[in-house]
Structure P
Amino acid sequence: MVKILTNICSDDLQKSKNFYVDLLGFKVKYDRDWYIQLCSSDNSEIEYGIIKRDHDLVPNQYQDKPTGMYVTFVVSDVDITYKKAIEMGLQIIQEPQNEFYGQRRFLTQDPNGCLIDICSPWEGE
């Protein structure tokens, strides 16, 4: 069996936790001063971890801010999540738009500088 768990590095664990809980409705599974594990409110097996950037478990050469990657979250209604993002005062990198590959998406950034792609399926006309 293989299970995928994405972990991101953070300078401010609580701010990062609040971002994902408030915007995407994640639940907190584990919360310590060095690591927070979140899970989907619909399926506790879908997990997302946040680790302190300068923790000993993160090798020095991987403690930089993220570049060259982004994390995608598929939600039931991207426009509702976009409205939440606006209410939270988040920086919007790209406003919602329908993409050629059947997704409607917007882009924002989490407190750690990670590019976040939030999308929903969309059927073109």
Structure Q
Amino acid sequence: MKIAFKIARIIAAVLLLQTLYFKFTGSAESIYIFEKVGAEPVGRIGSGIIELIAAILLFVPRFIWLGAGLALGVMSGALLSHLTILGIEVKGDGGLLFILGCVVFLCSLFILWVERRHIPVIGSKLP
């Protein structure tokens, strides 16, 4: 379980961090995505900042739960955008962005489940 937990944290963080270059440099694909959902440039930069914070927190023992929660929230929005506005495939990527979003979502969900008892206020009440 400890190994799976570490692997999930690494995978989620790496995937979150690798998209930052495209968001922060304003790549054509990133701009297209956020224009299509009506959130360019604030949504692109804002989600990039949240993803950066989430990736960092995934390696701060006291705040792993928060990093996973932030990543889960951002990925929920991204996946919802794919399912309602963008489609699974964006600009001929074969669905890669959607699949990577699903991977981060599932890793974050697993991390949050493992860390559930560390969540302030509600953690002590969870099984």
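Supply the structure label, taken from P, Q, corresponding to helix-only ellipticity at 222 nm (-39500 (n - 2.57) for each DSSP H run of 4 or more, over all residues; to 500) with the calculated value -5500.
Comparing all candidates, it corresponds to P.
Here the criterion is distance in nm of label points 7 Å out along Cα→Cβ at positions 82 and 106, and among P, Q the highest value is seen for Q. Can you say which of P, Q returns 23 when relative contact order in percent (Cα under 8 Å, 6 or more apart) is computed? The value was obtained from structure P.
If semi-axes √(5λ) of the Cα gyration tensor in Å, for residues 18-65 alone is computed to be 25, 10, 7, which of P, Q is the source? That value comes from structure Q. Each of P, Q could give distance in nm of label points 7 Å out along Cα→Cβ at positions 34 and 90, but the derived value 2.9 comes from P. Please state which of the structures P, Q yields 11.1 when mean count of other Cβ atoms within 10 Å over residues 2-9 is computed from it. Considering all the candidates, the number was obtained from P.
From which structure (P, Q) was mean count of other Cβ atoms within 10 Å over residues 26-33 calculated, if the value obtained is 15.4? Walk me through the numbers on the way to the answer.
Numbers: P: 12.8; Q: 15.4.
Label of the originating structure: Q.
Computed from the coordinates by the stated procedures, all read-outs in this text should not be read as laboratory data. Small disclaimer: the values here were computed from a predicted structure and weren't measured. Cβ atoms are built from the backbone, for glycine too; each structure is taken alone.
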